[in-house]
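Right after this note come the structures.
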Structure 1
Amino acid sequence: MRELMPRVAVGALFSPLEVGAGRAPQAAGDLADLLERSGCDTVHLGHLGSTQAAISAGQHAAEAHVDALALVAASWYEDYLLLDLLEECSIPLLLWSLPGMETGALCGTQQATSYLQQLDKPYVAVFGAIEPGAPLVRTLRFLRAAALHRRLRHARIGLAGLRTRGMTEVAAVEIALKKVLGARVVPVDMVALINRARQTSQNETLPVWNTVKQAAGSVQVTDTAGQEAAGFYIAIRELFEREGLSALAFGCYPDYMGCACMAASLLADSGAPVGCEGDVNGALAMFILQTLTGQPTHNTDWLDPLPDSSVVFTHCGSGSYTLAERREDITLAPVRLANTGVCSLFPARPGKVTLTNLMPSGAGYQMAVLQGEALHTDMVFPGNPLRVKFDQPVEQVIDWIHEEGIGHHWMAGYGHVAGELKELARIIGPGLRYLELLAPGVDLSRCGDVKFGG
C-alpha cells in the first residue's frame, strides 16, 4: 500500500515594482525543495509577475494533472494573477506569504484571499519563513487533503447485493455521493459473484487457504469452509481488478454472513477495503482513511463503554492481520450468530486512531470524526475488538453522537488525520457537513463555517 504523495505545482507571485520582487525565483525553488523533502512530488511553475506568465503557469499545471497549487508570495502582487491562473487550472490553492516589512507580501495575500473567499475557491494561506514549522504542518495537511480530494473524484465503490434491511443510514444517495465526494457506486451482481466463488478450483483455493492457516494462531473451522472462503477471496479480488474498484460494500447480513470476512482480511493489505452490511458510505470512509494513513482500516460498530471510560469498537472479524496486536492471537472461526464461513478473530493493536462515520445528510453528506488512543484489550467480543480512549468524557461523546444524528458504523484508521479530513471538508464546501468533537479547551471561535461539536 503506497503512502499518499501529493502532486503539487509550485511557483512564486510578485509585482515587478515592489520591494522583494527579486527574491521570487529563489523563493519558488525553496518552497519546492521543502515540499519535496516533506514527501510531495512537485512541478515547477517558476515566478509569476504578469498575466501571460500566470496563464502559462495554469496551463502547465493543468497538463501536469497536479492535485494542488502552492504559490509563495515574494512581494505584493495583483490579485488578477491568481484569477488568470485558476481559469486555466481550477484546483485547491495554497498561498505562502514571506515575511518582509516593506514587501507587502502579506498584504497582497490578504487582498487575494478576500476575493477567493467570495468566489468560493478552496484555498489555505500561511505566513512565515520557508522552513519546517507550523506553516509547513498546515500546508502539508491541506495538500494531502487536496490529493485525497482528487482521488475521490475517480473512486469507484462496489455494492455487492443489498444494504441491510432496517439500516437506512447506510444507504448511499448515489447522485449526492458523486456530487459531494466524487465517488460513484458500481452495482455488483451478488449471484454472479457467488457463482464465481463456488466455481474456483481446489488448485486455486488450497494454496490460499494453506497460507491463511499458517498465519493464524488457531483454526476452528474445517478445510472445506476455508477453501470456500478462499473462493470468495479469489472472486472478489478479480472483481476489484475487473471493475477498477477503490472499495467494496458486501451485503452480508443476514443471508451471506461469513462469506467475505476472510477475503476482506486478505484484500485489505493490498489496498482494497471491503466493508460490511452493504454500507457503501462506510466502504468509502475506509478508502478515505486508508488513503490518508497508508494502512488497512477497521470496520466497526460502537459497543459498550468500559469502567475506565474507554470504548470497545468491533465487527465480526474482517480486519487485516496487520491490525492484530499479536499474530499468535489470530483465531480462524465461524462468524458469530450464523455459525458459518470464516472470520479472523483477534484483539486490535494499540496506537493513535482516527474514527469517522460517513452518511447522507439532507441533499449532501455528513462526516463525523473522533480522535483517540487505542489501548490493549482482551477478546471481549468475537471479532476484532478495538478499545479506544478519548480526551472527552465518554458520556459527552455518546450525547454528541445522539444529538448530531450520527450513525453507528465507525471506520478506524491508525494515526491522527482529523486535520486532513477537516481540510477536505473545506475543499469540498457546504455539501459536506463536517462534525468533530474537539478536545476540552479548544477555541471554537476559530472553526469558521465548518460545524464542530464540543
Structure 2
Amino acid sequence: MSALNTISPSTIDLIRSYTRLGLTSFGGPIAHIGYYRTAFIEQTRWMNDDAFAERLALCQALPGPTSSQMAFACAWHMSGRLPIALLCLALFLTPSMLFLLALGLFFVAAASGGLGAGIVPAFMGHLSDWIVPLVIAVITHATFGMAQTLSVGVGRRLTTLLAFAIVLALPLWELGSLQVFAQLAPIVLGAIMGLLFLRSSTSPATVAAKAGAEAKLSREYDNTGLPPKFALITMSFLAFFGLLAAALLIILLDLGPARLQLMAGFYEAGSLVFGGGHVVLPLLNDVLVEPGLVPESAFRTGYGFAQAVPGPVFAVAAFLGGQFGGVQGIILGLLGTAAIFLPGVLLVMAVVPLSARFSRNHVYRAALAGVNAAVVGLLGATALLLFVQLWTPGMLILHSESPLPQVGAALLGLFLLSVLRLSPLLLIALTLAAALITTLL
C-alpha cells in the first residue's frame, strides 16, 4: 500500500476508533500492534506500513509502555494535531483504567470475605489462558501483512530473517539484567543492514510519497497550536528528566508520605522499563511492594487482572492505587495511571519530531528501511515463540489441564483472520465465551 492511497481521518473517526480499541484490545502489547494495523491500515487506510513500522521501531527503542506509546504516535501522525493525539490516548487508556480501578476497590472491600474463592478471579484466570491464542493469531496475521510491503527484495528479506533469528536466540543467552535491553538488537541490526545494502533503494511507499512528505511533516508537527517543534522537543526532554530526577530522589531518600512515594514509584517504572507490561513487574515489585506501599497479595492479583482486561498492562497502576480504598483510592488510581504513562508520552513527543526532521536524509531513510524490515522479523519471531511456549505445561496456560484447546484456537484464529478476513472482534467474542464456559465447567 502506498502512502498516496492513505486517507486522512476526521476527529470523530479517530475518537470512535480509539474508543473501540480501548474496549476490545485484549492480549497485551504484542497483540495491540496487530489491532492497530488492522484498524489503521487494513480497514481504513489511514496509515501505510512504512509510517506504521517507523513509529513501532521508535517506540520499541524507547523506555515505557510500547503499545500505548504506539497508540499515541499513530494518533499524532493520523491527526497531525497533538491535542487530538492526547485525547485518543486517553480514550484508549480509560476502559482498562476504570476496569482495574473498580476491581482494585472491590478487592479491598471484599478482602475479608476471601476474594480468591470468587468467580471474578476464576474467570480472569481462564481468560488469561484464552488470550494467548488470540495474541498469536492477531500478531501473526499482522506480520504477514507487513511483510508484503516492508520485506520486499533480497536485502530486506535477509534483514527480516536475521532479525527473526536473533529474537529466537535471545531466550538462550544468559544476559541477566541486560536481557531487557537485548530487544534492541534486531532494531540495531536492521539499521546496520539498511546502511549497508539499502542506501540505493527506498520502499515503494516512500517513493510514492516523496513529493508530499515535507508538507505532511510540517502539518504533523508545526500546526499543533503549541510551541515550535524545537521548543516542544526541548520541553519534553526537560520534563521527562526533571520528573525522573525528582521521583528518584523521593524514592531513594524516602521523602514525603506514602502517597507521594507511590506516585514516584509509578513514574520511575514508566521511565525505566523497556517493552511491555510483563517487564514492569520486577521494577514495580521493588519500588512498591518491598517498601510496604502495596501488599504483595494485592500486587499479584492486580497484575493478573491487568493481563485479562483490554488495554495496556501498565494500567495496573489504577488497581494498585485503588488499594488505599474509598475516595483516596479513586484519586490515587487516577493519578497513578497518569504517572506511569506520562514518561512514555513525553519521550514520544521528543523523539518522533526528531525522526521526522531526519526523514528527508537519504542515509536515515536507508537505515529506517532496514529497521522496518527487522520489525517484521521481530514480530514474527515473537509470535512463533509464543506458539512454542503454548505447548509447555505451566508456562502460558495455567488454568487448563491441556494446552491443546488453546493451540487449536490459535490456528483457528489465524485462519479466520488471514483466510476468511473476519474481524478481530469475532475472535475477542469467542475468547470471552471460551473463558466463561471453562470457568463455569
Structure 3
Amino acid sequence: MRLQGSPVPAEDEAGSAEARNSAGIPFGRKKTGRVNPFDYRNNELHAESVPLSRIAERYGTPCYVYSRAALTESWRAFDDAFAGRDHLVCYAVKANSTLAVLNLLARLGSGFDIVSGGELARVLAAGGDPRKVVFSGVGKSAGEMRQALSADILCFNVESESELARLEAVAAQAGKTAAVSLRVNPDVDPRTHPYIATGLKQNKFGIAYEDALDLYRRARTMRHLTVAGVGCHIGSQLTELAPFVSALDRMLGLADRLQAEGITLTHVDIGGGLGIRYRDESPPAVADYARALAGRLGNRAVKLLLEPGRALAGHAGLLLTRVEYLKHGRERNFAVVDAAMNDLLRPALYDAWHDVLPVVAASGGRVYEIVGPVCESGDFLAHARTLALREGDLLAIMTAGAYGMSMSSNYNTRPRAAEVMVDGAQAHLVREREALSELMAREMPLP
C-alpha cells in the first residue's frame, strides 16, 4: 500500500536521559561530538525528533529513514578535516543514489564519484556540478562516455588500456578533449571482506602498477586526452590506516616518476573505503585519516580527491520494518518481518551484521532469527538476536544508509520500499513506495 501525506510532526516530550538510553545505545552527541541521529525518547526510538512509529503509520513499512543532520555532519567532517589542503570530497554515488541524498550533498558543495551513466543522470537531476564529477568503473560504454563528455565532467578514471583507446576515439568523434586519470591497482591488501577488496592483483579493477607508466606515456600522445591525475581505490569498509598510507605512497612514487618525464599531474585520487562501525569495529576517526594522508603529501602542489560513500551515508539511515509472524520452533525461533533480502541485501550477500533495535524498548525476550518473506533460505536480516517481540511490533535495522536502497530489487515481485528524510521535527517523503502496476508497466503478454 502506498501511503502519502503531510510531513510527520515531532513528539512533544523529549523524555529523560535514562529512557532515551534504555536500549544501551548513545543519545544526543557522543563524546566525539558526532550527532547520533537515532535515539530513544520516552522509551521509543526516534529519528532526530520524530518517533519512528509515526513514520511507519504515515508511510508504511518497510521504509528507509534517513537523518539530514547526520548526512550533513558526515560530509562536513571530511571537508573540514582536509581544510588546510586543496581537496574535493566526491561522494561515491553507488552507496546511496537517492535524489534527496544527492541533492543535500550538492547543496553542501560536494563532488561525486559515479560508475554509470545512470548515476551521472541522477547527479545532474539532483543539482550536482558536473565539473565536480569523476567517472570510475571498469566497463564504461561509448554511450556513457559521450554522455559524460557532453556534461563536461571533471575527469574519467580510466581502468584499462582498451578503455583509454575507446575514450580517445569517442572524444575525437565528439570534438572534445577528455581529462583522464589512470586508476592504478597498487596491490595493497585492504584487510576487508574479499567481495569488497578492489586493490589486489587478482581484482578486476584498475591498471597494474607495473603497467601504469607506459600507459601514461601513451595517453600523453593522444590528441583528445589530457592527463589530469592518478588514482586508486583499494576496497571498502577499511578499519586501519596502514593500507591507505601504503596505497598513497605507491601513487606518489608513480607521480614522481611521471613528473621526471614531464607529465605533471593536477590531482591525486585516493578513492574511498574508510569504514564505519556496524558491530564492534574500530575504524579510524576522519581527522586521523586526514592527518595520515596529509603527512604523506607534504608540500606537493596537487589537489587531493576523496571518494567516501559508506562513511557518509551508512550511519545516517535505518530500515524500518514490522513483525508479521512469530514462529517458535524446537531449534530456532523466527521473527518474520515485512522487509527482506530484496530490501537489504548486505546480510545475505556478505553475512553482514546490522544492529536490530525495537522501536519501543523492552527488556528480556527470546533469541530470534530475523527473516523476511522472500522464498530463499538466505533471506535473513539478522541471526540470533535477543528481543521481546509481539506480532505487529516495529523493528529498526540500523546503519542501513549505505548499500541498502541502492542495492534493492524487485525479487519475488516485491515493490521497493518508501524513503523518508527526517529534518529535525519534520519527516519528508523523498521516494514513494512502488506500486505493483509500476513493476509491470513495461511488460506485455505474447501476441
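Nothing in this text is a laboratory measurement; each read-out follows from the coordinates by a stated rule. This structure is a prediction, so every number in the text was calculated from the model and none was measured. Cβ atoms are built from the backbone, for glycine too; each structure is taken alone.
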Matching 33 (relative contact order in percent (Cα under 8 Å, 6 or more apart), computed) against labels 1, 2, 3 points to structure 2
I have -11500 for helix-only ellipticity at 222 nm (-39500 (n - 2.57) for each DSSP H run of 4 or more, over all residues; to 500), calculated from one of the structures 1, 2, 3. Which structure is it? 1
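Compare distance in nm of label points 7 Å out along Cα→Cβ at positions 47 and 391 across structures 1, 2, 3 and report the one with the greatest value. Each step should come with its number before you reach the end.
On the way: 1: 4.2; 2: 3.3; 3: 2.7.
The structure with the largest value is 1.
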Taking 17.6 as the value of mean count of other Cβ atoms within 10 Å over residues 295-302 derived from one of the structures shown (1, 2, 3), identify that structure. 2
